[in-house]
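Here, each number is a calculation from the coordinates, and none is a lab measurement. Only a predicted model underlies this, so the values are computations on that prediction, with no experimental measurement involved. Cβ atoms are built from the backbone, for glycine too; each structure is taken alone.
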Structure P
Amino acid sequence: MTQYETIIGLEVHVELKTKTKIFCSCSTEFGAEPNHHVCPVCMGLPGVLPVLNKKVVEYGILAGLALNCQIADFSKFDRKNYFYPDLPKAFQVSQYDLPIAEHGHLEFDTGEGEKRVGITRIHMEEDAGKLVHQGSISTTTHSLVDYNRTGVPLIEIVSEPDMRSPEEAKAYVEKLKAIIQYTDVSDCKMQEGSLRCDANVSVRPLGNKEFGTKVEIKNLNSFKAMQRALEYEIERQIDVVEDNGQIVQETRTWDENKGITLALRSKEEAQDYRYFPEPDLVPVVISREWVDSIKKLLPELPDEKKRRYIEEFGLPPYDASVITVSKDIASFFEACTRNYPEAKAISNWIMGDLTRLLNSHNMDIKECSIKPQQLVEMLKLLDNGTISGKIAKTVFEAMFETGKDPGVIVEEKGLKQISDASAIEGIIDRAIEDNPKSVEDYKKGKKKAIGFLVGQVMKASKGKANPQVVNDILQNKLDHM
């Protein structure tokens, strides 16, 4: 593989967070009963006329500005003609030669520094319906069609072929997702199909200027699936080239269970879709005043927020990167800092225990029971010696499971730290008496033996003894024996 270079370009479909569809007033709410959010317009029945949702255009402009694109003064819709069961009109209303935004870029961190990927274009379009297949990809028995998604507004963000590895592709989509979430034009919930990715991938011998024949992998709906699919497809193409075979330009799909890509159909070109201007929609004329008014709605984006966290809170760059990758996590962090001065302590808990628990429960931070003020209260209990660091972890998990305040949990479970020297001294005396060998080792200069004795004291106190008090008393006793 070191003798070949990989070329990757991505087409990311983002479902916009409008209440109604792009050309009709049907709801875009996710999870409704099949074929309940439909009407004659989105079903493409004879005699109907579409009406453009203004909010879709505003969201398209906002996303384009966030991705450093040039916003078009004049844009239009086109018919993209193809037959597929989930496309009731046998064409999709999309944009071809005059999209809403072009010539942008996105920057993200890699292990080797900053990487810039060009954004070729952003165009608006309607989504198709959804086929529900019975059986596996390779052994489908029959398919059902749900048209609820038909007409849901999308923007398609098309990158330049600037990525050279699956890792770069994953980092690009993660950064893209973060930026789009910050603008609030989409929730980007990949598990609900709000963000989907098609990957164009080819390989060429190192040093070659011409691109190899590209293959498109459709509908990758998770970061893990995208990376695994690209890794497999790169190896597949190299094997074909090494065997003096010919790469076929085609569309493939990813079979998650088998861990392979499978051929779907030969790759269509633009002329195959017979694009022509949509006759039922007038062109979209976008004034500079409109663009300027939307530009004022741009929030503080991830890179700006990261810089501010480093300068204002003194966070290490790594911490700032991790926290700002999610708008909701950044909001949680900032809510904590308003009531607690130690930003690094907050980031440690967010990046450590909170992230671990969220991942293990496959949960978003907005669904989490722990509120910012509760984390702050727990940190204050740590600071004033009410609980130890070890007990704090127990309290934190209980907060996550129950949503109760940390003070309540400490009282209910009897977790207050023991700082009374006389109470601790009794436990220490028993530990010394029960472990004469460790005491003897310490006297012989094996200073690490004290760690074992501290552990015995903490165990006997069920983790409630103040570690600093334990160390001070134990050291004093051992040094004077």
Structure Q
Amino acid sequence: MRIATLVIAIQLFCIGSLSAKPNVLIFLVDDLGWTDLGYTGSKYYESPNIDALSRESIVFTNAYSNGPNCAPTRACLMSGQYSPRHGIYTVGDPVRGNHKFRRWTPVENATVLDDKVVTLAETFSNAGYSTVHLGKWHLGKDPTTQGFDLNYAGFTGGSPSKGGYHSPYAYPNVVEEKEGRYLTDHLTDLAVKYIQKQSAEEPFFMYMSHYAVHTPIQAKASVQRRFDSKKPSGSHKSPKYAAMIASMDESLGRIISALEDVGKLEETIIVFASDNGGYGGITGQEPLRGSKGMLYEGGIRVPMLVRLPNGENKGIENTPVMSMDLYPTLTSYCDIDTEELTLDGIDLSPRFAKGGSLSTERAVYWHFPCYLQRYAGLKNNSPFRCVPSSAIRKGDWKLIHSYETGEIEIYNLAADIGETNDLSTQNQEIAKSLYGELEAWRKRVNAGVPTVKNPRYDPNAKFIK
């Protein structure tokens, strides 16, 4: 009788363990370029912890941010929707650059994620998860009003202010009066303490949203010295930026170690990603064209890893995916119902199963009806790095449509990942088909386009670099 009771108890324990909700860690880096890591090919920057994670993860080689800069991507990640649904298209003012060169008045831009949006954090909180936000929010004043139980350093700002990355600084719940405390380290300390204090019963959702490696380019002197004498590799040559990456990489390593120490690593799904392409004023993304703030690949293609518990079903995944896909993917994986929500992202969790796969026929879209001024050293001959534009990628083909000029560009990314050869003239049928799909998508999501001419535009104004 006692043996039978023991068997039943063991069975109940196993069933409970298998049905327990996994923890979720989203580790989002700001402005980290597609080639800025060891596992993505850099010979100068060093990222041993991320590289190790990649060997235990599903590596998404065609991962994209939903926007070419930070705010829209973060809004899409938290909403699971394309930008036209929530209206956050860019950072702050969509009217950038010299007024003489802007043909159109850009579409109005929201800077706060509407409370009507049921965020990813709210969905996890409603499902019984403890939720914590650390670092950059950039979608409003306080992430605790949109699903997070705790907030460390998240507010309206999009980059480190006052002392930058070095204290003294004052963020919500992150205050340091003494000089020299490095913000990346401080946020990591808080993340580790949070993990150590979590109960065994309550699952957690952690959004580790670093300010790094966004400008200002400020490093810990002790780390920078490792790179001061290191030989540059192409456009990867800044010791300060390399040190910022190294500190961010150390942060990930410390958090993973903390999960392992408390026995939660194999109960946690880990997502590593960047919010947009690398900033061209400090790093390059060759062979990709462009950088942060552009709809070329260098501005929107990002590193992305997903580590399942026990490193299951790791490997390469070439299907195009986007930041907004994390919403339906993580909720599906954690068995949380989202049927009543409007989600544009797709569930990637079928790939998580042994032998699982994703459809390669999916089209992905971008809509950026705004202007972004150029930065020093930009190679193009335009006063802007981006003008109001939309884009679509389907299969190997990508089309970019400029509202500024009406021009269309198309590229075959399989043959020309650097987008050097515009094939719109030679492949008019493909261009017509892609443009038709882009137009249909714009109507589905009610994407606003510039229709009001800029009265201050001067067609005779001459741009000089």
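The table below lists the values:
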quantity	calculated
Of the structures P, Q, the one that 19.8 was derived from, the read-out being mean count of other Cβ atoms within 10 Å over residues 281-288	Q
Which of P, Q leads on Kirkwood radius over Cα pairs in Å, for residues 73-112 alone, largest value	P
Which of P, Q yields -11500 [helix-only ellipticity at 222 nm (-39500 (n - 2.57) for each DSSP H run of 4 or more, over all residues; to 500), calculated]	P
Given 14 for relative contact order in percent (Cα under 8 Å, 6 or more apart), calculated: source structure among P, Q	P
P(r) over Cα pairs in 20 Å bins from 0, in percent from the coordinates reads 24, 57, 17, 2, 0; which among P, Q	Q
Origin of the derived value 10.8 (mean projected area of the Cα convex hull in nm², for residues 25-160 alone; candidates P, Q)	Q
